[in-house]
Structure formats: structure tokens, C-alpha cells
Structure 1
Amino acid sequence: MQAIQLTTFGGPEQLFLGSFPTPKPSEQEVLVRVEATALNRADTLQRQGKYPPPPGESPILGLEMAGTVAEVGKGVTKWQPGDRVCGLLGGGGYAEYAVVHEDMALPIPGGMDAEQAAAIPEVFLTGFQALQWLARLQAGETVLIHAGGSGVGTAAIQLARVMGARSMVTASASKHAICLELGAEKAIDYREEDFEAAVLAYTQQQGADVALDFIGAPYFQQNINVLRTDGRLILLALMGGVKTEQLNISSVLRKRLQITGSTLRARTLEYKIALAQDLFRFAWPLFEEGTLKPIVDSVFDWKDVAEAHRYMEANRNVGKIVLRVS
């Protein structure tokens, strides 16, 4: 098969399209003819040599895909060749074929094409895990979502809305309109505004119940400051750095805060299956009726993968960047 590979770790120019062995499905796996995949920040980190795939996973980039089942393992009962599926991967999405456990494969929602469906798995599973499983977000609560215009951000805004919660986001000014359209009540320009002051003002000094953060060290103190009593900080990435020079943690005790860090890629298969099936029960009826939708910023031919990576690293996208696999 053809797959996007790396000459060596480094910049987008190291990506190339070439021949690679086609994976074989194990007893409980399906082989999918990939029609579309999508970019994630993890792809750019792996390309740089900073985020190796978990043991046993494909070395090829790509954490999600959508396409058509081409072959099924001997023990597979849920799928047959010709079925249309999408799903989360440990790696291998930037390829003509990928394997996925039958319980991690999810049907492409009615009315969606592969390019739209490829924009669902990573961001909606990440957002759902953070808000439902980790933060235990309740109706009527308020959640602060950083990077509101990102793939996970646009998914989390929608999930918070259908969970009955209010959301505020930080995002560059050009991305405010889509965040508000998706259901955010307040958009804060992190480049021009102090998000701590803005959140406290908007909540009448009460603060947020939950903060969903991808930035890390530069926002850590402010996240603690904006959380109300019994607030929960969910830390999903460290895009801004890992070390803080000064930190006052007294409010962690005073306000009984909970701080949870989480990744998804390295979770056990059993955990990811349970999460995928829970999201399927919760979200698929909402996708079918149009209440939830994947936000696709742009679609690149996979031959232009280097350009797609540069586009992501320039932080130009609102929602997902999709690769059409041809």
C-alpha cells in the first residue's frame, strides 16, 4: 500500500508518500480502506520525534480515519466488507489501509461523507472523556474551554451545550464567531485580554466549575484562580510549556480543587473501547439529527500533507484539518 512516511524526524519537508507493507487484521480487527484521515497536534509532535507511538502501534502518523471495511478478522462479528466506518487509531491513519479493533470501529453517521466522519473520532472522544468521564460536568455548570477554535475545542463546546452546561472559550479574535455559533456564551481573545479577569467578570466573581486546558504551564496559575469551590481542572496537553517559575497552590486546598491530567493514545484498549461505545450511545443520535457536527476547516489531498502540517503549525485552522486519501 501507499502511506505517508518520514525520511527522518524534523519539519514537514520530511514527510513523503511511498510504499509500506499493508497491515493484516488480527482475529478481532477489521482492515479498512482509508478514504480520509485528519491531523492532530500529536502528529506534528511525532513527526519531530517528540511523541513516539505506544508499543505495538503503527509507526505511521494518523490517529483517526474513515473509510470502508475491506477485510475482517476470523473472530469479527460486528462488521463485514463494504461497511462504512470511522474510528480512533493508535497510529497508521496516513495510509491506504489501517486496522482497528472491531469494537473501536464506529459506523459513519448517516448523511456524512468520509471527510466529515474522519473529523469525529479524536476530538469528540477527547472532549467527551474530559467533560463526561473526568470532569463529570453537570447541567447548569460553567466550563472554560481553552483553544476554543481547535478541533477538540469546537467539539467540547458542542458537547458542553448538549450536556446543559454553559461554556466560555479562549481563542484568537478571528475564531470567536464559530465558537459562539456552536454554543459558547463568551469568547475571550487571549492575545488582547486577561482571561482570568474576563472569566471572573463574566461569572460575577464566582468562577468556572471546570477548566479544560491544552496550554499547560503558562495558564496553570490562572486556571486555578478562575475555578470556583469544588472546581475541576482537566489538563490535556502542554502546548505552552511544562514548568512554572512561581505557583501559589493555597487555593487548591481552600477551594477543594481537583486537577486531572490525561492522555488518550496510551490508554488500554479496554478503556478506549468503553469510551468509544459510551460516546457512540451518547453522540451518534445527535450526529444523525444534526445537533452535533464535526467542524472541518479544510481538506488537503494527502500528497499535500507537508502543506497541511504547516497550516496546522501556523494555528490557522478552526476545527479539523482533513487529508483526503486517494
Structure 2
Amino acid sequence: MPSSKGDRQRVVETFVALAPIFLVIAAGVLIKRWLAAGDNFWSAAERLTYFVLFPALLIARLATNEISGDNIVPTMAALVAPALLLSAALPLFKPYLRMNDTDFATFLMASIRFNTYTGLAASVALYGQAGLAVFGILLAVYIPTVNVISCLALGRWASPAATTWRFMARAIATNPLVLACVIGILLNVSGLGLPNFVDATFDIMGEAALGLGLLCIGASLRWQSLVESRWPIAAAASAKLIILPLLAGLATWILGVEGLERQVVILFAALPASPSAYVLARQMSGNAGMMAGVITGTTVLAMVTIPLALAVLA
């Protein structure tokens, strides 16, 4: 816990800055319950956000914001190394975790996957467009990392026949957020940028992306899943919200990553679990019910753990 008055003040300030994000998520819960109960609307809204609105936001910001390459490699390493280390270490503890193979594969995947929508909104709320640019660059390297690890874990313990290198390569190569990050970075480093009218158009779409994406998170939460597989859910939440941020903080210290980059790395590591992980678990014979519980639990707990992680580690 923060021990000084300054640390406590940082926790409060961070919580206040992030509060609108979680209030919009809560609004998604209420809208799903009272105004738009059908899954068809939310499925279409999530596809629109994932395939169109968020890619437009990322392209616009990465194409036009200044990107400094001086510290980008250590910053990427400070984010990726903890995920690799945690993924390598967790199997060593499998005999002591009281989980069957399917639950363990789901647990490992839940421990490293992150909620992109929350991260994009939080990076803007806390650090503005500069934070969003750093977050976008990290997306380009972290999304492939967690997808490969997730598929390997599910293939090893849950559905060996379903995992092939072609499947993983296709999942990464067709990910719209990865493609958007690559396009934005290439436009930036090439000096081409975006025409003003395209930039303005993407800005409008980006503003829609943040709100709609957060509403979709609220609509996707499954409260009844919290009572199922309570121990694996608690273990995954602890790994995702406590252990991974601690490892990221240690990595930034070892690699000398400071300032905005350090803060964004800690934020990235402290994000709640990803709703897309539920889909992947269902597709590859993981425990989808458990994953739904992890997503719901970590989303609620992140209201407290993200401000604490940033105050203590960043």
C-alpha cells in the first residue's frame, strides 16, 4: 500500500482520472440490462469498434504523433519480458495450483492477456495523445506475443489438435489492431503522415471508438460466472493485476525505462483481462466460463489496482 501522503494523493488523482472510464463500463452494464438486452446489437457494436473505429484511432495517432526511437526497444522489452517470464514460470507451479489441464491453460492465458479498450481509454485519460502513441506502439509487439503464448498454452493443455503455426500466424496477421499499428508507424517513419481531412475523419471515429468500446465491455461482463471456478479466477486475477505489474515495474527499473514510457508499461501490465480471451477459450476448448469470470472480476478490481500500481511502481 502507498505509505506516504504523496503516494496516497497519486492514487486518488489516478482513480479520479480513470473513474469516467469505469463509469462508462458501468453504463454498458445498465444499457445491456434495460435498453438493449439483445446480443445482436452488442455483437455488431463490438465488431464495428474492433475492425473499424479503434484501427482508425490508432492509425491517426501513430501516423501524426512524434515517435521517438531512442527508448522504444527497452520499453518494448520491459513489457514483453514479464509476460514471457510469467508464462514460463507458471507451469512450474501447476502441480500446486489444484487445476485440471483445461483450467490451467485458461489461467495461464488470463494471466497475460489485456483489455485493449480499457488501455486505450486509460492512456488518453492519464497521458493524453503522447500516451496513446506509446500505447499503440506497444500494442504492435504485445498482441502477437500474447496470442502466440495463449495458443501454445491452449494447444499444450486444452486442445492440442487445434493449434498450428499457421493458425497462430493467421490470427496475428489478420488482427486489425496490429495492422493499424503497423500502418500508422509506417506512415509516421516514412514521413507521409495523413492528409488533414483524413486525420480529422479518423479523429471523429476515434472519439466514437473509446465510448462505444467501453460500453461493449460493460455489456460483455457475466456476473454469474464469478461463482464458478472461484479459486482459478482468484489465482488468475492475482497473477494479472498484481504479479505481472510487479514484474513490469522490475523490468523497467532494470532496463532503465523512465518517464512516460515507464508509466505506460505499468498501465499496460495492470490492465484487466481481455474479452477476446473468452472467444479464444471457447474456440480452442478452454474453460470459457472461467475466463468470463476472470474478465468480470479483473475489470471490477482494476478500478483499485490500476491506481495503486501506477502510484507504487510508476
Structure 3
Amino acid sequence: MSLRIYIILIFGGVLVSCNKDSKLEGEIAKIEADYTIERFDKAFSAAKPKDLSNLKQAYPFLFSKHVPDSIWVYRINDTLQDMLLNEVGTSFADLKDVKQDLTSLFQHLKYYDKTFTIPRVITLTNDVDYRNKTIITDSLVLIALDNFLGKDHDFYQSIPRYLAANLAKNQIIPEVTEGYAKKYVFQTQRKTLLDEMIYFGKLLYFKDIMIPFIPDEEKIGYTIQQIKWAEANESPIWSHFIENEMLYSTDSKLPSRFIADAPFSKFYLELDNESPGRLGQYIGWQIVRAYAETTDEGVMSILQKEPQEIFTKSKFKPKK
């Protein structure tokens, strides 16, 4: 086969794939997704103590029976709460962009899961509890907007910089999507580094399918420089895992070195300070992507597959 014919065939295949993806996204965009974003944060900011009973009636699930009304009245009158709510009100005067992307996420979920129903979407504040930025249930999506004010916000100065880096508006949709991914994903165990890599790889692949309009660096919570570093160093990262027999290791320190949030990944080499954290998640993502491409299985089926099957059938080879 001549080089020219080979290039034509490759180009033709890319065009067919792009046209197929474009047609699919066109179909998904037509799916009905009717809802409003309820601004509990704004309602609470404007509330007086006499309005408390109305708020509790409208949002009973936000008011624990174990918390007396006096605490809520204190919060309504608290100047620190006012400051927090004012900052949120200023930064999120409207949520048109968020709603547009959230609508697309819901349309994708309805397409791939015929049982999916649109939830109530409610924004609020949670005293910058950045470990619980969003809460996802079958009927509710709660978004704590005070966790998305931008990495350099004054409220975040005591938070480690590598964590504050993702306290930004562009992480709202990836956070909500990951909440849904965790509801669909299944594995019988998460004992080895490979188990952990594949688990998080599934979560990230779910984002590929459900929010294809979000760039890769935002899906994983990297900067553009970090995603480029990971892409450029796939081969040496993979070689390090293989040569040091890490994939099937149950060493409890490995997830903290390569999976958990961290300022950098811990190879214990000179390159550590250059590397982003969570590189085990990144490599797991590439393995799951390779499996999807090799098998052409649907996303919901992939989320249920065991790590070993995904790894074996993926025939994963890192970028050189």
C-alpha cells in the first residue's frame, strides 16, 4: 500500500468518526431536559428570622431536625455568613453558563441511562467545606458555590495550594459529573494500585462520554501545563510502574503517592517536583480509554467491568 493511499484511508476514517460523533451529539442535544436552578443561597441571603419557616417548608432536606431554629436564626444574622453569601452572590450573579453545561450533562445521562430523571438542582453555601463541594442523589444535585470562587480567593488562603487550585467555577460541572460517575461505577475490590487506577480511570472516562465539551485538563483538574507534562511522560511513568512491580502491589502507601490529591506524584526521583499529583488516575484513564477503543463497549458496561479484564483487553501502550 502506498503512503498516499494509507494517509487517505486514515483521514477518511477520522472523518467518518467525527461525523458519527457529531450526529450523536446532535441527537443528544434534542433530548428534553426541563428544570430550574434553585438559588437557596440567594433566598437565605435575603431571609429574615421570620422567613425561616417558609425556607424550611420549601427545602426541608436542608434543615436537620437535630439543629434548633436558634442556630439558623444566628446564621441569618451572622456577619461572616453575610460576607460569604455576598461573595457568592457577586461571583455567581447568574448561572447561565453553568445551566447550559448542566443541561448537556443531563441530556447525555438521559441518553445513556433511560431510567435517569432530571433532579432538583439547588445552589447553597457550606462554609467552604471543600471536601463536599457537591452532593448528588437520585433526586437532588446540591452545589456549594462558596467552593468555586477561584483559586486565589481570600477565603482559600489557609487551604493547601494544590487543593485550592480546583476551587474554581470551571470545576462545577466536572464535580457534578464525578458524583454521578460514582453512582454508576462498580468493582468488587480496590486492593491493588491497578484496581485504584482503573477505578479512577472509569470515573474520568465517564466524563469523556457525559461532558465531551469539557477539555481533558478540566476533567481531571489539571492545568494545561500539567496535562501536557502527563501526556509527554506517559512512557517513563508506565515504565516506572512496571519495573518496580507496582501494578499488583497492595502497599497502602502507593495510593497516597499516585492516586490521592497531592502537590506532585511521589516517584522519589528528581522529576517529582515537575510532576502533577494523581498520575495513577491519569494512567488509569488512558487504560480505560484504550479498552473502550479496543472493545467498542458502551460506557455503562465498561463501568461494571473488573480492573483485570479492562487492563488485559485494553492492550494499553503508553504514548512514546
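Read-outs throughout are calculated quantities, based only on the coordinates presented, and are distinct from any laboratory measurement. Just so it is clear, the structure is predicted and the values come from calculations on it, not from any experiment. Cβ atoms are built from the backbone, for glycine too; each structure is taken alone.
Can you say which of 1, 2, 3 returns -8000 when helix-only ellipticity at 222 nm (-39500 (n - 2.57) for each DSSP H run of 4 or more, over all residues; to 500) is computed?
Value -8000 for helix-only ellipticity at 222 nm (-39500 (n - 2.57) for each DSSP H run of 4 or more, over all residues; to 500) corresponds to 1 out of 1, 2, 3.
For FRET efficiency 1/(1 + (r/R0)^6) of positions 122 and 306 (r between Cβ atoms, R0 = 25 Å, to 0.05), which of 1, 2, 3 scores largest?
Once FRET efficiency 1/(1 + (r/R0)^6) of positions 122 and 306 (r between Cβ atoms, R0 = 25 Å, to 0.05) is tallied for 1, 2, 3, the winner is 2.
Of the structures 1, 2, 3, report the one carrying the highest value of distance in nm of label points 7 Å out along Cα→Cβ at positions 186 and 274.
3
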